[in-house]
Structure I
Amino acid sequence: MSARIGVAVMAAALALYIVLVGQRAVIFLASGDPVGVAMGIALIVLPAIAVWALGRELWFGVRAQRLGRLLEDEDALPEVDVAVRPSGRIVRSEGEVLFPRFRDDVTAHPDDWRAWYRLGLAYDAAGDRRRAREAVRTAIRLEKDDDGS
């Protein structure tokens, strides 16, 4: 639930940012000065990019969460006995020990979105967020392909 609160706060901050920057953009555009007009255009383009990026991240989160719920409903989430910190995060050294098991599962079943999702969880537990996101994106793509078949 705290992640949703964080997302809501970030979305509200982005909305406030867009309003304030939009006001400045109008002022710069109305100035008629070539530099002011260029700055006004930039102030319109940059918030549009921010909205696109936020929307893309939110959509990724929604799709990843849906896959997690599907795995949970199938009782297919990995069950591992590892130490966790008070925050609930897995102790990194223990997450790294689990990684080979999930990597081997993906190697054995490269078209199984469930294996890729579990690999993403293992990468996340090991602290490798970039690879975790890549693995979950692959899981999302494979699950989408399964639905389309």
Structure II
Amino acid sequence: MVDVQTEIEIKSPVERVSEYAANPDNAPEWYVNIDCAEWITKKPLNLGSKIAFKAKFLGRDLAYIYEIVEYVPGMKLVMQTSEGPFPMKTTYTWKSIDSNTTLMTLKNQGEPKGFSKLVSPFMASMMKKTNMKDLRKLKEIIEG
């Protein structure tokens, strides 16, 4: 089991941070490895929404579909995929530190299969580094 959690403080109100981060259309802007996000279901984001992502990780092209399994605007978003060599659950949480500062947490959990299982310890450390890059980019975009 891979379980990676990262967090960052962003100088912006929780509403602004959560609206931006929860919008799949913005994912390619702040996620280092995501090339594109395409809606399978109709907008807006709701429980059951499905979004197809294309990404690169550890030199491999990945294509996967996330389904929104929990969504509380301004507080929490949980999406998961069950397909592929590395089924994954991604959770965003947002907490207001004060009126202009948000603590955003990004958590990835997954159960690797096949070859991915062999490299999961390495994968966890790479995911943590990559997630921190993603959160720093998100901070830069929102604060910039």
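Out of I, II, which one gives 32 for relative contact order in percent (Cα under 8 Å, 6 or more apart) as computed from the coordinates?
On the way: I: 15; II: 32.
Source structure: II.
Thinking only about distance in nm of label points 7 Å out along Cα→Cβ at positions 60 and 92, which of I, II has the largest value?
Working: I: 2.0; II: 2.6.
By distance in nm of label points 7 Å out along Cα→Cβ at positions 60 and 92, the leading structure of I, II is II.
One of I, II was used to calculate helix-only ellipticity at 222 nm (-39500 (n - 2.57) for each DSSP H run of 4 or more, over all residues; to 500), giving -28500; which?
On the way: I: -28500; II: -8500.
The read-out was computed on structure I.
Once percent of Cα pairs over 20 Å apart is calculated for all of I, II, which comes out largest? Each step should come with its number before you reach the end.
On the way: I: 62; II: 45.
Checked I, II; max of percent of Cα pairs over 20 Å apart sits with I.
Comparing distance in nm of label points 7 Å out along Cα→Cβ at positions 52 and 68 across structures I, II, which is largest?
Working: I: 2.8; II: 1.9.
If we compare distance in nm of label points 7 Å out along Cα→Cβ at positions 52 and 68 over I, II, the biggest value is for I.
Quick one: distance in nm of label points 7 Å out along Cα→Cβ at positions 28 and 100 came out at 5.5 when computed from one of I, II, so which one is it? Walk me through the intermediate numbers first.
On the way: I: 5.5; II: 3.4.
This value belongs to structure I.
From which structure (I, II) was Rg and Dmax of the Cα atoms in Å, for residues 20-75 alone calculated, if the value obtained is 19.5, 63? Please report the intermediate quantities before stating the final value.
On the way: I: 19.5, 63; II: 11.6, 34.
It traces back to I.
No lab work stands behind these numbers, since they all come straight from the coordinates. Please read these numbers as outputs of a predicted model, since none were measured by experiment. Cβ atoms are built from the backbone, for glycine too; each structure is taken alone.
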